[in-house]
Structure 1
Amino acid sequence: MIDSHIHLSRIQYQGEFPYLTFKEDKYSIERGTLDELIQQFITAGIYACIEPGIEINTNEMILALADKYKGFLFPAVGVHPTRTFRLLSYDDHGVSSVQRLTWEQRSILEKCAASPEVVAIGETGLDYHLELTEQHRTHQKMWFIYQLILAHRLKLPVILHIRDADDDALEILQRYRELLHGGVCHCFTGSAETAHRYTDLDLRLGIGGALLIDSPNQRELEQAVALTPLEYLFLETDSPYVKPTCSDFTKRQLQKARNTSLILPAVAKRIAELKNISAAEVMRITAENTVRLFRLQNRLKYPVR
C-alpha cells in the first residue's frame, strides 16, 4: 500500500503521541514516536507515503523529513488554498501565530520546488468552507493558477485540495487542462457525476477516511467510488486529520489520537466491498496508480508487493 496524502511533518507527530491503527478488522489506539510509527507502517505493508505542503514556510521541513526517510517519504511542495492569505507559524512550544502571506513570497515555493526530490506541486486548489468574508477567493485563485503553471514548468503532477468549490475549480482546471501533467483530487467526497468531471481531465481521486465516516453524503460518495474505475483511485489518509467513525472510543480519546496510514486496510476493505473485488486487488492497483503518477519507479526503498 501507499498513502498518497499524509502530513508527517506536522507538530502532532513530535515527541510521543497516541495514534490510530486498524488490525484484525478492529480500530485501536497505541502510543509511540514517529520513528516507531514509520516502522509499523513498513511492517504493515505500507511502503511509501506522499507528503504535500500546506504553509509556504513548512515546505522546507517536508524536504528535510523526506531526506531523513529517503525512499519512503516523498515530498510535494505547495500552498494550501486557506494559507494563500494567512501564514501560520509555530514557536518551539507549539504556539501558533498568524501572518499575512505576500505574493512576493512565491519565490520561497519556487526554491523548494527546484529540489529533484519533489514529486508534485500541492496541495493547491480552492477551499470555500470558511465564511464567505474569510475566503479571499481572489487570493486562492491567483495562487491556484500560479501553482498549476509552476507544475507545468517543472512537468510535475498536482495534488488538489478542493472543498465546497468544485465548479470554480473545474472551470480553472478545464481552462488550463493543456498544462496538466496529471494529478489527484485529494480527500474526494463528491458525487459520481463530480468524480467523472475530474477523471475526464485524467485526474485521480484520493479516497481515505471520509469513506469511513458516518455523514449525510455517505451514500453519494460510496456510489462515486463504486462507479469510478479502480485505475483512477488512490488510497490516502490525510493524517493526522480525517479520522474514521470509531464507536469503540470516547470523543476525547479519538480527538487526541493522530490518524495514521495504519487505517489504510480499512479504506481498502470498504472500496473492495463497494466494487465486489478483493481488498488485496484494491491495495495492489491503487499502489501501482500512485507509483505511476508520481514516477516512483526505481525510487522506492521498499518495493511494493
Structure 2
Amino acid sequence: MRRDKRQNALEGEWVILGDIRYGKVREWQRRADPYWRLIRGDRPVGTVLLLWPTWVALFFAARGQPPAELLAIFAAGTFLMRSAGCAVNDWADRKIDPFVRRTATRPLARGEIPAAHALWVAIGLAAMAAGLAALLGTAVVAWAVPAAVVAAIYPFTKRFFAVPQLVLGVAFSFGIPMAFVAVGGEVRPEAFWLFVGNLLWVVAYDTAYAMADRADDLRLGVKSSAIWFGRFEVMAIAACELLALAAWAVAGRMAGAGVAYWVGLIAIALLWAAQLAPLATREESKAFAVFGQQQWVGLLWFLGTVFAFGSA
C-alpha cells in the first residue's frame, strides 16, 4: 500500500514536471514565432527562387557535379541572406505594411516585435552569411559585399524608382558570379548570360507578385513594375520570360550543355505559356498563384542542368 502511494506520488510529480517543461517549450515557441515569420521561415518560396539559379551556376561552373560542400554552403548562405533581406524589407516597410492587405499580418506591421529587433536580426544573419563566404575565399567575399548592399537598398527603391524589380533582379542574381568564382576562381562568359536571364526572370515573376498588391500600392504611392507597365503588364511578363529563355539558351550553348538542358528550357516555356491565361484575368489571387509556381520553373531549370552536366 505504501509502495503504491509512493509510486502514485512520483508519477504525479513527473506529470507536473512534464507540464512545466511543455509550458516552457510552448512559451519559447510563442516568442520565437514572430521572428520566424519575420525572416519568412514559414514561406520558403523566396529562398528556393534564390537558390535554384545559384545551384545552376555551380553545375555550369564545374561542368559537372560541384563539390557537395559548395552546394551546402551556398544553400545555407542563400537562406541566411534571403532571411536578412526580409528583415530589412519589413523594417523599411514597417509604416506601409499595416495598410496593405497582404502584408498587414507581418510581425512588425502588427507590432509583435520592436522595430529595432528586425535590424539586429538582419545584422546577425548577414554576419553569419559573411562567415560562410569567407570560407570560400576573398574573391567570393568581394562579390558578396555588393550583393549585400544591393539587397539592403532594394526595399527603399520602392519609394522613388519606377521598376524596383530590376534592383531585386540584380540582388537575386549575385549568387551566379559568386558560384563561378567559388568553383574556378573566375567569372566565365556564360555566367553573364545566366545572370541576365535570371534578372529578367525575377522581373517577370515579381511583376506577377506586384499585380496582387497593385491597388494598395497605387493608394499608398509605392512604385512597382506592375504599375509602371500598366495594362501591358502581362505582355511585359511574357517578353521578359522570352528574353530570359534566350539568355539561358546562349549560356547553355556556350557551355556545351547536353540535351537535358534544352528539354528543361522547353518545359519551362510550356509552363510559362500556361500561366499567361490566369495572368490575363488580372485577378490578385491568380497572379499570386503564378508567382508561387515559379519555384517549379527553377526546379525544371536546375534538373535540366544537373542531367546535362551532372554525369560529366
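Suppose you compute mean projected area of the Cα convex hull in nm² for every structure in 1, 2: which one lands on 14.8?
This figure was derived from 1.
Which structure, out of 1, 2, was mean count of other Cβ atoms within 10 Å over residues 176-183 calculated from, if the result is 15.6?
1
For which of 1, 2 does helix-only ellipticity at 222 nm (-39500 (n - 2.57) for each DSSP H run of 4 or more, over all residues; to 500), calculated from the coordinates, equal -11000?
Answer by label: 1.
We did not get these values from a lab; they are worked out from the coordinates using the rules stated. In this text the structure is predicted, and so the values were computed from the model without any measurement. Cβ atoms are built from the backbone, for glycine too; each structure is taken alone.
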